[in-house]
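Derivation of every value follows stated rules applied to the coordinates shown; laboratory data play no part. Bear in mind that the values here come from a model prediction, so they are computed numbers and not experimental data. Cβ atoms are built from the backbone, for glycine too; each structure is taken alone.
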Structure P
Amino acid sequence: MVFSSQVFLFWFLPAALAVYYMLPHRGKHLALTLFSYVFYGWANPYFVFLMLASTLIDYLAGLAQAHDGLRGWRQPIRVLPADQPRSRRQKAALIVSLATNLTLLGFFKYFNFGVTNYNAAMNLLGLQKLIWDTAMRITLPLGISFYTFQSMSYSIDVYRGQARAMANFLDFACYVSMFPQLVAGPIIRFSEIADQLRHRTYTLDKFARGVALFSLGMAKKVLIANPCGKVADSVFNAASVTTLDSWYGLAAYGFQIYFDFSGYSDMAIGLGLMLGFVFAKNFDTPYKSQSITEFWRRWHISLSSWLRDYLYIPLGGNRRGKVRTYINLFTVMLLGGLWHGAAWNYVIWGSIHGVVLAIERALGKQSPYRGLPRPFRVMLTFFIVSLAWVFFRANDLPAAWTYLKTMAGFVPPSANAYLVSGLIYNPFYLLIMIVAALLTWLWSDSWEWTQQLNWSKVTICLMLLAIAVAVLATQAYNPFIYFIF
């Protein structure tokens, strides 16, 4: 189930909100958990058991750390002292949690990728007898990349003494499965929301801001991201395009993924507010960044901060010398690329960002951006990000190289290429591209814009929601890019 669907808007969400607010505090978590499991199991009910198993293991791991063995199970749960050495049992509980989540993620996300590359290597070496001839292919569970990271943060935060383990399994299951951010983030760390799970406030202002954010996110998705996506698909999926069309298609994809994911984040945060939860900001106008370092402070903030705190810093961060810092930056972005998808395209995409981050750190004040006017620094950063998007969007690695060569003018277009031009340069798509550019670089931000609501802002949001819902009823094209991760 996706947010931008009639089933969600007219059936699921009204029912979930009505039941949620009719129940007392103790019943709210039960209702929210059950509705979240229905939401998650809508496409494939069997994957519900996978999420339930992961949730149960991490819940028990948290309790095992908090009580440190069977003797202490009757003792009250407390936050572990950060400076106190951890026992073998506590360490074992953390290892079980991490190993379980990483094994689930690795198997379901990378099994097909591993088999394909293993067989390709055997063919290359002339060892055809060792090829694994299996018809088994694994279906990727929706949102597994998000909820495994989120669930792992619980075990790690408890182990580090940054959060108290939850005694109530239902409360923890609610945290893991909460439908607003379940399948595409933001990645909500347990330490950020632990207190809200125990107590939170419900106000009309909070609910109104949630509706406003949801409305803006829906408008971003339906009115901007979807049309830009149709342009990008027309170009990237064409057998041949002109050089100009390739640049135009890349710009369309850049706007599509920006408004698709920022729109989803707005809707997720808005839904959280409607339920009384305050989630952290996940986007901060990233295309206004003046460097790739700044870009990753603004783009998918919950993932960037997760990788920093749970991977980059444990690897040593910048505390072990310059060379190790560059290696750590590259490693984190390489793994970040693989997190997005099991394909060499994503490996290269992550590597590009890792290399540029390392270069920016190495040059420091001598950065190539230094001395350029701000608009040029923004343009240069956007150019680097856009070139990397080619690998993110292309169907496979050969297609990505062909697309880059087309952008450079090294691939002459065929006679049929001009048919694509006729499709993508109609007035409607051109208008959407202009609006997307203006909103990207001139508008502030949904998060900031909705902090102080007035009647004019409320009217704009409701009008945009009504238009988006009306347009949605006529659209057959409605993908969510991050749902596949």
Structure Q
Amino acid sequence: MDISYQLQSIFHIHEALSEGLTHFSGPSRAALLYSEKRDGPLRLYDPQNLLNGWAPLIEKIYLKCGTWRECESGILQAGLPGQTLPEKGLDLAGLVSRGGRAMPVFYQMWFTEEHSTLCSTGPTERWLEHAACLLAHDWANEEWFYTRNSYYVIREYAMHAIRDYVQDRLDVKFGLDRRIEVYPILDAVLGISKTREEGAWPRGTVVFIDPVKIESLRYMVRFPNPEKLRLSNHKLVRKLMLAVENSDRKLISDGQKIIGVTRGTLPECRLTADFRGGHGFLRISGKAVCSFSDGRFHSTNRKPKLVHLEELFLESPVLESRRHALFKIVSAIVERAGEQRHGATLVIDLNSAPISISGQKLEVPIDLCDETMLDLAKSLSKVDGALHIGADLRLHGFACLLDGKSIPGENRARGARFNSALRFSAAHENLIVVVVSSDRPVSVIHNGIDLSAGPDWGPLSQSAIQPPTIEEWLAGECEADQAMPSAVHTSSGAV
């Protein structure tokens, strides 16, 4: 096979996979380990250094063990030229991996970050499996048309990845004779989520159940002519959701039409769309698969990403008994601000004696371990200015004004709240500032640096040089370790 074709195919699928996962889950990298033949070299394509730091485990799995080469060749030869047998991923914390085997490519293993806010790794795993399938298909056909087409297929695979995962789970529960179709449900969920009723976004729950189980439910109300209540009529379904809004009642659907309203116990195997105004969650058997908002599906559970804050607390002089409580307090305030879509700033003062900050001081600092007082603090976070929270787990002030001298790294696109936090944290020690923007991004700022800033990996560039073998890559990793003996390699997705 033409090596230039191989490299172009890998480049396009890798680029599309990284871009698609970034839209679905946030900034994401991808890497590929592959071997064209059973006895051929194992090569690593990792232009964004996703696997840096994993050299010891990669060496153990692929060089010292070598079981990855074990596969009955008859199984591959019995399939079609581009047919791929799924390969289970590796158990590496902070990474999602899946691969496949096929006649054109004996072995593939794709990797990407396991973000801390994933609802489920299932859709991402299906996405990686499909990347392996398309690469094998491209190599089997050796047509530039397929290579270019694969780019667009992989990049826009989000809904299909969700459908593949949900269908797999339904097949396990129901068997292959199930009657519920997933694609119409996914289309309806997005359509309903974008439909307002008297200016309000939908709230409430729609449960999709296999038609075989429909008759076993106990209904509060059952509609006599469900054929007229088609799921595809988004406006009508949105009106019916008024019957279940802000309650434990649920609309029941067989995947094509609305059957009735019920409450109480439901079959374990069910697909649920939980609408919460401007966003919602898709669940299977009660477990979250993904979220949806703005007419798209996303992998996020919509909880604030505060990994960097947790790490700073671990390194702080705060008593261990108070760290967890302080983290819970901050998380609760940040989560409320995100849900209500208002900006907020929190100054977390780790000094033994809280510093003085201009703003509305409190005669007696309030105890944020008290749920009533914590709820008050959540409301005060709406007021212009920052909350001043001490290491003593108390609120010392609100509407605080943050000032400071201009520093490098300011971002005019982020506005006054963000840049004031940068300046203030740079001017004071033992402070952490958490900034919540009205459109939900959360920044953790320490010593004038935004620790939550997304990585800038730069655009990918295609290379005509074959990726290094695993041995060459491991040798390069060893040289890097020797050059920087104090460096600690960690996966960007690991906590």
> Thinking only about distance in nm of label points 7 Å out along Cα→Cβ at positions 35 and 427, which of P, Q has the largest value?
Replying inline: Q
>> Given a value of 0.75 for FRET efficiency 1/(1 + (r/R0)^6) of positions 187 and 331 (r between Cβ atoms, R0 = 41 Å, to 0.05), calculated from one of P, Q, which structure does it belong to?
In response: Q
>> With mean count of other Cβ atoms within 10 Å over residues 83-90 coming out at 17.4, pick the structure among P, Q it was computed from.
In response: Q
> When distance in nm of label points 7 Å out along Cα→Cβ at positions 347 and 371 is calculated, the result is 3.8; to which of the structures P, Q does this value belong?
Replying inline: P
> Where does the value 24.5 come from, among P, Q, when mean count of other Cβ atoms within 10 Å over residues 219-226 is the thing being computed?
Replying inline: P
> For which of P, Q does helix-only ellipticity at 222 nm (-39500 (n - 2.57) for each DSSP H run of 4 or more, over all residues; to 500), calculated from the coordinates, equal -11000?
Replying inline: Q
> Can you tell which of P, Q yields 9.1 when mean count of other Cβ atoms within 10 Å over residues 123-130 is derived from it?
Replying inline: P
> For relative contact order in percent (Cα under 8 Å, 6 or more apart), which of the structures P, Q scores highest?
Replying inline: P
> To which of P, Q does the computed value 0.8 (distance in nm of label points 7 Å out along Cα→Cβ at positions 19 and 179) belong?
Replying inline: P
> The value 0.97 for Rg/Rh (Cα atoms, Kirkwood Rh) was derived from one model only; which of P, Q is it?
Replying inline: P
